[in-house]
Each structure stands twice: as C-alpha cells, then as structure tokens.
1. Which one of I, II has volume of the Cα convex hull per residue in Å³, as calculated from the coordinates, equal to 93?
2. Taking distance in nm of label points 7 Å out along Cα→Cβ at positions 89 and 105 for each of I, II, which is largest?
3. Figure out for me which of the structures I, II the number -22000 belongs to, where helix-only ellipticity at 222 nm (-39500 (n - 2.57) for each DSSP H run of 4 or more, over all residues; to 500) was derived from the coordinates.
4. Taking percent of Cα pairs over 12 Å apart, for residues 73-112 alone as the quantity of interest, name the structure among I, II where it is greatest.
Structure I
Amino acid sequence: MRLSMNTKERIFHSVLFEAIALVFVITAATVFTDAGAKSATGLAVGLSLIAMCWNYIYNLGFDRIFGYNRIERTFKMRIGHGLGFELGMIFATLPLMMWVLQLDFWTVFVMDIGVVIFFLVYAIVYNWCYDLLRERIICSRAEISTAVPR
C-alpha cells in the first residue's frame, strides 16, 4: 500500500484546500475590512497562490523529516505541523497584505494573527479529514484489487 503522496496528489490536496479557503477569506476580507470585493478577491487569490507554493514545499519537507504515514500522526504533531506552516505564511504574506489593504504593520499583524488562528484550526481539520478519506479510498482499492480473481 502506497503511503506517500505523489506530486499530482500533493497538488490536488493543496488546490482543494485553497479552493475551500478562498470562500472563507474573500468573505472575511469583504466583511471585516474596507477593501471592496475586487480587492478582497485579488488579495485572497494572491495569498492562496503563496499558500499553495508554500504548502507543497513545506509538506514535502515535513513528510521527509517526520515520515510519510500520515494516519499515525498524533494530535500534537498535527498542531506542530499547522503552527510551522502558519508561521512561514506570516513572513510571506504580511508585506502583500500591508500593500493591498494600505494598512500599517501592527494592524495587519493583528489581522494576520486572526487569520493564522482560523487557518490553524482549518488546516488541522482539513488534513485530518483528507488523511482519513484517503486511507479509506486506498484500503478500499486494495480490497477490490485482491478480491478480483485473476
């Protein structure tokens, strides 16, 4: 049974994560800032592209360091995984958010902390659900392939 994700699956995993997240981010940016829907959407898409690139690199490295068996990861490891990812995102996204929203560092930093808290919870839930569904699909395919007579 294949435990590690190939490149195509990693891209699918990241795009699905970001597509769902875009709905939340665009809505929140429109509601909680003076940015119009067009600016909020542009910002959300820009942040999403940064996140997808970072997601691919970060998760590839994380899997190599901590192993490819995602099912056996503990809750503590999942929290550490999420915190590491989000800390990297803060450094990458602060300048873009300051520029688009035309706000000072501290205002954007406080907003970004709120975003980090949301995405930390969202990432843990998303990845856990993805991993469980993935495991079921892989086990189901393995059962079907062993049940088919040759």
Structure II
Amino acid sequence: MSSPSRPRRMTGIGRVLVVVYAILALGATGRSVVQIIERFHHAPLAFTLSGLSALVYILATLALIFSASRVWYRIAWVAIGFELVGVLSIGTLSVVRPDLFPEATVWSFYGMGYVFIPLVLPFLGLWWLFAHRPVAASTAEPAVAS
C-alpha cells in the first residue's frame, strides 16, 4: 500500500517520461540498426554511438519503469547520467569536429535531428528521479498506534 503523503510513481510526468524514453529507444534502435547494416563503413564512430545511445535509452526506459526498486532506481540514475554526459559531449564534439560525424547520430548536434529532445530529456529524467526517490521499506507504511 502506498503512503498517502507520497504520490504514485508512474502517473503524470513519470508516465510521460517513460513513454518518451520508450519512443526514443525504438527510434534510436531502428536508426542505428539500419545505419550499421547499410553503411557502417561510411561513419563507424557515428553509427557505433547511435547503437550506444539506443542501448542507453532502452536501459533508461526499463530503469524508470522499475525505479520503485532501489536497484533499478540506481540504474536509472547511472543510465540517465550517462545519457546526459553523452549528449553533451557528443553534441559538443559534433559542433567542434563535424568531420568525425559525416552522418548524424541521436546525440550529435545536441539531438537536433530529434528536435533537441535528447538534450532536454536527461535533465527532466534526473529531476524526476530526485523528486521521486523510492521509499524505504521501513518507512513505506505508517506506524499504527496501539
């Protein structure tokens, strides 16, 4: 039973985040598979990073779904933190050294090909995780006075 003072985890913004992460996971996976199969030799770094971003989005989606568990909550922090570092570093690298990215990845140019959602999403995900920490088992149920 959930505590009346804590909102349910998978409602409202939490549910929207999971849906957006799932859509990005599907999009990034589809894009990277096609890129790697059809023209990996043309941009191996970019296409490998597309595959990596797909794996990160899949992991983040699962971790957000199961984040009521302390283990999955920690995995969500790691996955979304990695996503943030990835989009900022790959985004910056693609601006500074566009020759390394002859074709776009999900995170190149800060996710411009995805309307900058990859840039904004990890900030929202980390905020949501901070605001919705899992409740410890010992504090999940209010004490009943005898």
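All of the numbers you see were taken from the coordinates with simple rules; none came from a lab. Since this is a predicted model, take the numbers as computed values, not measurements. Cβ atoms are built from the backbone, for glycine too; each structure is taken alone.
1. Numbers: I: 117; II: 93.
Here the read-out was taken from II.
2. Details: I: 2.2; II: 1.0.
Of structures I, II, the maximum of distance in nm of label points 7 Å out along Cα→Cβ at positions 89 and 105 occurs in I.
3. Numbers: I: -30500; II: -22000.
Corresponding structure: II.
4. Details: I: 60; II: 56.
Biggest value here belongs to I.
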